[in-house]
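The numbers here are math on the coordinates, done by the rules we state, and not lab data. Quantities reported herein were computed from a predicted structural model and do not represent experimental measurements.
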Structure I
Amino acid sequence: MNLYLISQTENNHYDTYGSAVVCAPDVEAARNIIPGGGGWSDTWSDWASCPENVNVKYLGEAHHEIEPGVVLASYNAG
């Protein structure tokens, strides 16, 4: 498993996620993680509208005890 920084600039108003550190096996799996959970049709209000609008940056290898998913997220509360 790897650690990735995922971010989006499409939806940056209040009550949105700007970025998150996630644990995933590869870039595509990281790109499809939604910080607030839910499915893509549910996320437009707080995340990007689709995986293609998510930026992904490799950070490094994850410790073997870290579970796949969101490790830490940045939420812009209003």
Structure II
Amino acid sequence: MLLTFRYYWIAARGYRFTPWRSPYIRWRLETFLGREAANLNARKFFQLSWRHRDQLQRFVDWAAQRRRVQRRHA
């Protein structure tokens, strides 16, 4: 859960209270879910996040792992 919050805090910069308006998060969800994530609003954002929470958690875990590897090599 902490990794999810950390990823969100970094990814939603400037849009932390309205993540469905964030260009980065919109792009990430559209890339991940395709047409299903088009035309996001608050309700749709939270529905998709809840429905795909397991897959999103795996992505966050993967991103955290990549971040650790990058820090070791820097």
Structure III
Amino acid sequence: MTPSETAKLQIFLRQKLNPDLQVQRRNRPDECAEIHLGDECLGIVSKIIDEGETSYSFEITILDIDLEELEV
């Protein structure tokens, strides 16, 4: 993922979800970037190229211990 792509994704995700989100490229050369809110990594955004079209998939990870602390 290029620096330009990660910058555009950060603008988009900040507008849609949270103005404090940060998109950070990974050190290894793959088609993913990490999504951070403060010190916490929320998930991964992956670049998908299929039949000449490019899309991005955002996968968020929620641990069960994080849910145990919440009251309903």
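Of the structures I, II, III, report the one carrying the highest value of Cα Rg over 2.2 N^0.38 Å. Don't skip to the end; give the middle numbers.
Numbers: I: 1.02; II: 1.14; III: 1.24.
Comparing I, II, III by Cα Rg over 2.2 N^0.38 Å, the maximum is at III.
I, II, III: which one has helix-only ellipticity at 222 nm (-39500 (n - 2.57) for each DSSP H run of 4 or more, over all residues; to 500), as calculated, at -22500?
Among I, II, III, the structure yielding -22500 for helix-only ellipticity at 222 nm (-39500 (n - 2.57) for each DSSP H run of 4 or more, over all residues; to 500) is II.
Looking at structures I, II, III, which one was relative contact order in percent (Cα under 8 Å, 6 or more apart) calculated from, given that it came out as 28?
II
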